[in-house]
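Each structure below is given as structure tokens.
Bear in mind that the values in this text are calculations on the coordinates, not laboratory data. None of the values given here were measured: they were computed from a predicted structure. Cβ atoms are built from the backbone, for glycine too; each structure is taken alone.
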Structure P
Amino acid sequence: MREFMKSISGEAFLDFHYDTYDCLFTRQDFNTYCLFFFLTDKKQLLKLQEEAGEILQEIKKSAIYDINMDKNITCVFCLCIGDDAYYEMVSCETISDLSRTICLVEEDLNFFKKNVFLYTEDMRQFARDNIGKFEICCQKYFTEENFQSYKKSPRDSYEYEFLINLFIKIPFLSFDRYQSGIQKEYQTMGSYIEKRCRENAVDIEHIEELCGQLEEHIDDKDKFFEWLDSLIETQAEEEKGLAQNEDKKS
């Protein structure tokens, strides 16, 4: 996994070692840094979480130290686990001991941000087979067909899951950059709402008018309920008028 992470991290690597751990320290854009630890078991995960302050002190004592590191390091703990443990983690039915451990680690923001990147043996082999081919993998697997297959069975679509989790856990990866295989047009929330309102014949101007009236009355409880009663009565009259017109037509 180390060589795969190295292949997606660019070329700015820093000479740093902590104790006997296998780690990789990278410098990214905008004076940000990512420190990978490649772990062998859950005990190491907890131990490193407790030693976050010592890790930062070791960085500060080293020749590579830059003041920007104080607030801009993300630590990514990479851990390979068995299939059963992994898919128990992603199940919505249970909260495993490992889930609790990861929450403990990731919610601890002391000294630097911490992410836990889990993967299975199949995912590790997939990474080994695709060192230097990250962009090609994204183009191949980030398709609507693969997404639907992943929703049906994450275990059978472990390649898709592995790639998606990389973007979730590794801060310097930008999904936009690697989604050329999915030519989807993005839009603002406002434009999406307007489009949906037009499709469903919703009177936006009327809604805006009601929102303005609501702002005028919301701070006064009596005025608010008086306005609400009036609104209901008006709506009832309009519906009654529509029903009468329909009766005349028929």
Structure Q
Amino acid sequence: MKYFLIILTFVLCINKFEAQPPLYNDLLIMYVDGDYKKLAAKAEKYTLKDETKNDPYAYLWTAKALFKISFQNEKDEAFQNAYKESIGFLTKCIKKDKTHEVFDKEKDFFFEVKNSLIELAINEYTTKDYKKAQDWSKKIMQIFQDDVPAKFMEAACKYQLKDIPGATTIWNENQRAYELIQSIDNWTEKEKEFLKLSVIETITCFKNTKQPERAKSIGQKANLWFSKDDDFNKIYNTVK
């Protein structure tokens, strides 16, 4: 009986060990070596295997590889959509990261991706391609679900695209979350720039829809952060 229990314990330990997701040392080596195409192919295979398809790290590594590839000057046909695909894998990573362990450990990468998406959204909005700006804002929210500037930007895009009811719904659902923002001291510069633009456009939209009090309220809050910014003051001075 004693030997049976020892053997049983040994077997259970082995099964437990095998049930643990891999450490992905092979992927780490490829990443350090800059072999991103090989990394993307190998990491994606982990997302398809039964034993690792629910492991957020498998999706993280695939996203990291594709993100790096997207900024390379020379990409073959297989990686023409590497940037958007990287966002897709990172979105899946977030959904499977139930404990937020991956996000906490890889914050730098998540915010690197976010800053790149913000830049795209700002560029498209300022060149009046509101549909693309809205699409990039939505991708931000796929990763950062409660991002208020992205939601305000989506609303501004809907307004510009003549979807006033859609814009109004977003404003109504998220104005309280905006008002609860305490500080932006720890935000990245891109996040601050995005917030400023989304606020300016929100104030403008409220002015144009004859809602001066809401425009003033949005401006008063933002004045805590952008009181010395000329672009912000240009619009805020018209409603305060």
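Tabulated values for the structure
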{"quantity": "Rg/Rh (Cα atoms, Kirkwood Rh) - structure with the largest value, from P, Q", "calculated": "P"}
{"quantity": "Among P, Q, structure where semi-axes √(5λ) of the Cα gyration tensor in Å, for residues 27-66 alone as derived comes to 22, 14, 8", "calculated": "P"}
{"quantity": "Read-out relative contact order in percent (Cα under 8 Å, 6 or more apart), computed value 15, structure in P, Q", "calculated": "P"}
{"quantity": "Ranking P, Q by FRET efficiency 1/(1 + (r/R0)^6) of positions 43 and 139 (r between Cβ atoms, R0 = 25 Å, to 0.05), the structure that comes out highest", "calculated": "Q"}
{"quantity": "Answer label among P, Q for the case where helix-only ellipticity at 222 nm (-39500 (n - 2.57) for each DSSP H run of 4 or more, over all residues; to 500), calculated from the coordinates, equals -16500", "calculated": "P"}
{"quantity": "Distance in nm of label points 7 Å out along Cα→Cβ at positions 115 and 147 - structure with the largest value, from P, Q", "calculated": "P"}
